[in-house]
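Before anything else, here is the set of structures, which you'll find just below.
Please treat every number below as a calculation from the coordinates, not as lab data. What you are looking at is a predicted structure, and each value in this text was computed from that prediction instead of being measured. Cβ atoms are built from the backbone, for glycine too; each structure is taken alone.
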Structure 1
Amino acid sequence: MKAYILWLLPFLVFFKPPDTSCYNCGKQDTEYLCASNTLPINSRLCIDISEVPAFVYKDYMASIAETYGRDSDEFMAAEPDYELWTTVFEGTSAEELKNKFIGSDDLALMPIMGISFEQAVSFAEWRTEAMEKYLNELSKNEREAFPKKFKFRLPTENEWARIRFLIQDKRMLKQLAKIAKTNESSFKLSKSDLMNSSKHLKPVYHQSAEDIGFFNVFGNVAEMTSTKGVAMGGSWSDPNTGKVFTRSFTYEGPSTAVGIRMIFEIIE
C-alpha cells in the first residue's frame, strides 16, 4: 500500500468544492473536502488532476496479491495487457515490461493503460475502499471534514467535458506544479529510460492545460467514461488537435491509447 499512500499523504492537498448549486444533483448541505489529487467540479463531484498513474494501479494489484495470491484468478484478471504495451515501448518485450512495472519505478508515472472497462470499474471500487480505510485511521475531528459516503468512478462524458470550466488561480497552479515536480522527483522520472524514450506515451504530468491546471487533458491517452467504449480527451494515436473538450472517441477493449481519470463523488 506504500505507493498509494504516497499519492494520499505527502501533499495532503485537499480542495473544498465551491458553494454553488450541484450539477445533476441536490445542493450539498455541508461542504466536504475532496480526495487528494482531485479538484472540484461542483459541491458533489471532484476529478483527478491527471490520468491515473501506473503506480496506483500497481498498488491495486498488490492488494489483490496480498489477499488472493499472485497465482490467483483474481490477480490475473486485474493484470494489464503487457503485450499491448510493447507497441509504445518498442524493442522491449512484454515480460520485460511486466517486470519493470511490478519490480521497479521505471513505469510508475506512466498513465495506466491496456486495461479493460471492467478492470477500470474494479479498480475504482478498490480505490474507494482504500480511501475509506485511510479516512478511518484519522482522528474524529479530521474525519469529519470528509464526506460520510463517497465513491470513485468513471466520469460521464458531460462530467469530463466540464473540466474546461475549472479555471485555477495562480496559487493553485503553482501548487499543482509542485505536486507534479515532487512526484517526478520521488519516482526518479529523469532516470526512466523507458518513459523518456517512448515516441508515443508521456508521463502523467507531462503537460499542464493552460489556466485549468489539469495534466494531459488532450493527447497522451484518451480517458474512459462511464459509457463502455466511449473515451474523452484524445490520444497519441488519435489526437484532439483542436482541443475540443466535448469531443468523444470510441475504443474496443484494452488499448495503449486509452487510460482513466476518475471522479470522486460525494454521496453524503
Structure 2
Amino acid sequence: MIFLAPVMLVLMLVAVFPILYSLYLSFFRIKLTRPNRTPFVWLDNYTDLFGNELFWTSVARTVVFSVVSVSAIAVIALLVSLLLNQDFRFRRVLSTIILVPWAIPYVANALMWKWIYDSGYGALNGLLFQLDFISRYMVFLGDQNKTIYLIANAFVWKEVPLATILLLVSLKAIPSDLYAAARVDGATVWSRFVHVTLPAMKPGFLLVMIYETMMAIRHFDLFFILTEGGPGDASHVLSWHIYVETFRNLSFGSGAAMSYVLALVTFALSYIFIRTLGRRV
C-alpha cells in the first residue's frame, strides 16, 4: 500500500477530484460573465435541460450519429475480420494497412476528411467529377441532410480497425473442431456462420458495441473541426452542445449538468449491452 500510495494520490488529483468537482458545480448557477453570483440551485440545471428544445435536438442528432456509426462499424468490422481470418497471400500486409486509420490521431483524421469533403479542391468532389457522377463540385458539408452521415463516415473509417481486431481475436479463438463437426453433420457455409461463428463471436461483439457506442455518443473532434455544429443545427450533437454551453456561453453549471446526463446515458447503454449480450456469452 505504501508503494501504491503515490499512484493513488495522482489518480485522485487528476481523475477523481475533477469528476466530483464537476458534480458539485452542476448544482450551482455558475456563469463566468457574472463570477460573483453563483447561487445554489440544486437540481434546476438538470430540470432546465429537459425544457430546452436545443438540448433535445442535440440528443436526436447524437442518436442518429451513434446508431449509424456503430451499426456500420459492426458490419464492416465483421466482414473485414472474416476476410483476415482466411489464409491468402499478402494477408499480413493487408492486416498492417488496415491498422493505419486507427494510428492516425483524431484531429489529423478530422483535418484529412475536411480536405476530402472540401467544395473547392476536395478529393471526393474530384473523384465523383472525373467519374461523371456529378456535373459540378458540391458543398458536401453544407447540406443539412447529408452532414451527419458524412461525419459518421469519417468516424467509421477511424474506428473500424480496432473493432476488426477485437472481432478477429474472437474468430481466432473458435476451435476448428466445431467447424469439422458441423461439416460432418452436413451444415452449409451459411449454417456454420450462423450457428457456429456468430455465437462464438459474442464476446467480441459485446466489447465492440460497448466501446464504439461510448466513443460515438461522446465524440467531439470531428464535429468541432468539420462543421462546428452546422450547417444550422444539422450536426449539433450533445457533446458539441456541452462545449458551446460551457466554453462559449461560459455557463459551467449547466455544462456540468449536461456532462453528467451524457455520462449516465453512456453507463445505461453499457449496462443494457452487458445484460443482453453478456449473459449469453
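Of the structures labelled 1, 2, which one yields -19000 when helix-only ellipticity at 222 nm (-39500 (n - 2.57) for each DSSP H run of 4 or more, over all residues; to 500) is computed from its coordinates? Intermediate results must be reported in sequence, preceding the final value.
Working: 1: -10000; 2: -19000.
Derived from the structure labelled 2.
Name the one structure among 1, 2 that Cα extents along the principal axes in Å, for residues 173-228 alone of 57, 17, 13 was derived from.
Clearly, the read-out refers to 2.
Work out the source of 60 here, i.e. which of 1, 2 gives that when percent of Cα pairs over 25 Å apart is computed.
Answer for the origin of the read-out: 2.
Given a value of 15.9 for mean count of other Cβ atoms within 10 Å over residues 93-100, calculated from one of 1, 2, which structure does it belong to?
Answer for the origin of the read-out: 1.
State the single structure among 1, 2 that was used to calculate distance in nm of label points 7 Å out along Cα→Cβ at positions 37 and 253, giving 1.0. Could you put the intermediate results ahead of the total?
On the way: 1: 2.9; 2: 1.0.
The read-out was computed on structure 2.
One of 1, 2 was used to calculate FRET efficiency 1/(1 + (r/R0)^6) of positions 125 and 189 (r between Cβ atoms, R0 = 35 Å, to 0.05), giving 0.75; which?
1
Could you tell me which structure in 1, 2 was used to calculate relative contact order in percent (Cα under 8 Å, 6 or more apart) as 29?
Values: 1: 24; 2: 29.
The structure behind it is 2.
Using distance in nm of label points 7 Å out along Cα→Cβ at positions 61 and 157 as the calculated read-out, with 2.1 as its value, let me know the right label among 1, 2. Before the final figure, lay out the partial values.
Values: 1: 3.2; 2: 2.1.
So the calculation was done on 2.
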